[in-house]
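Readers should treat all values here as calculations from the given coordinates under stated rules, not as data from a laboratory. What you see is a predicted model; the values in this text were computed from it and never measured. Cβ atoms are built from the backbone, for glycine too; each structure is taken alone.
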Structure I
Amino acid sequence: MSSTYLIALGSNRAHHLYGRPEGVVRAAMEEVAALGTVAARSNVAQTPPLGPAQRRFANAALVLESELAPPSLLAALKRMEREFGRRSAQRWGDRVLDLDIILWSGGRWESGGRLHALTIPHAEFRNRAFVLGPASAIARDWRDPQSGLSLAQCNARLTRARALPR
């Protein structure tokens, strides 16, 4: 049975083959296509560093149709991160490639695991403009199963909240 996934991609370190982070994200989009059919891709956006990261990020999103179940897809994405040179490091630190499952056509998924726990929807996506911006550009009508809001509505709420004076 085929499922549809919203995947977020990010990089803020150069790669010896793919160059700057934008090139890393574009190359990763091509590699993810080996896991199914890419139905939509966002543009690659430049975003500020998060947490202890020192460099600006390149971020994007894609919609993937795949026969893989969520845990199998997660394992394939983590393997891809390692193949691109990602190493375990500081949380939110600099990284060659980060691939996250944000939403899934099946709604919610939760599984613990020794190596890779998986929760769909992604726990923090509602608070991350670097995810919601690209995601809402390609999947604006997808709904957050928790709030019922579309990605476009989630993005508008987040960006509007940031624009208000304090």
Structure II
Amino acid sequence: MSPLPGLPSGTVFLMDADPLWPCLFEAEARRIRTALGPAILAIEHYGSTSVPGLKAKPVIDLLIGVRKLEDALDQIEAMESLGYEFAPHAGVAGHHVFGLGRDRTHLAHFVEHEGERWQVCLAFRDRLRSDPEARQTYQALKEELAARYPKDRAAYTRGKAALIQGLV
């Protein structure tokens, strides 16, 4: 059983940063690397749980680099063997997303390694890690949106888009 509470579909709630989040990422990254082998070029912890001190939805986001985006589709069976569900409806441009658990504890985002999505995701993570003012601004927006849209994750995500784009 995961120490994460899981995030029911469509809902939003934030938790204080947990020092276990990087350990949970590392354990899951090892599990995925072992199962998928050379198809995976790199795995990075990204999203809010990868930023020390930042409140986050309790979901570990893994950015998984593959040669071509379509290569992720060859990994559906292997990811399902790990308990992941392919989520073609996730609606994240340039990503193939897999979720772990009915109430999600992990999201695996497959993107082209070193491609535009890879670079943008990591640039945003790195900006939040290195810029306290940007981190504070982002957290305040997340708290406001989570309070406004606790049962509408799509609206919560849309509400963050302009700030994210401005910080990259």
Structure III
Amino acid sequence: MTQKLLKLSGIGENRLHLAWLSSAEAQRFVDISTAVINDISVQGKFEPAMFELELGAVEETLKSETIRWMVGKEVKLLTKGDVYGRKWEREKFESVLDSVLDREYKIRLIHQAIAAGFTSVRGISSRIGMDMKEISYLLADMEKSSMVEFKGHENSIPVFGAL
């Protein structure tokens, strides 16, 4: 899931490497380490300052109640089923989780942008590269959940504040 978020954020899913091995697998450790070093060399140095909002949004998304709930329900939905007893196929669950992850990340990214001083829909869009219409829809939902508030108008442009 973290790799999916890193891909959504533009940081790149290959910036995170995970591997399981035991202390008896010395050669495998060498092989994995070499592959990681080579991959990082190809990608180049990571500049966290360039991704400040994106990293904040990734971190907040991973903390979100909706994501925690979905991850917590995965085993139950796949093995025992939902409240109606219908077992979910892994593919269906992952598709729903991907959609929720995308939405939650975008909401957190908008919130990060507003907190950083990009308070208009156009300003948010220019900073994060998201469609203004989508930002407007998500802002309406964010207002309902008390994440942001409409602050008024500046030169006839609606302005929002992070809560």
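Computing P(r) over Cα pairs in 10 Å bins from 0, in percent, for residues 69-132 alone gives 21, 34, 18, 19, 8 for which of I, II, III?
Answer by label: III.
Each of I, II, III could give distance in nm of label points 7 Å out along Cα→Cβ at positions 37 and 149, but the derived value 4.1 comes from II. Work out which structure the value -20000 belongs to, where helix-only ellipticity at 222 nm (-39500 (n - 2.57) for each DSSP H run of 4 or more, over all residues; to 500) was derived from one of I, II, III. Computed on structure III.
Kindly point out which one of I, II, III the value 4.3 was derived from, the read-out being distance in nm of label points 7 Å out along Cα→Cβ at positions 85 and 109.
Only one of I, II, III returns 4.3 for distance in nm of label points 7 Å out along Cα→Cβ at positions 85 and 109, namely III.
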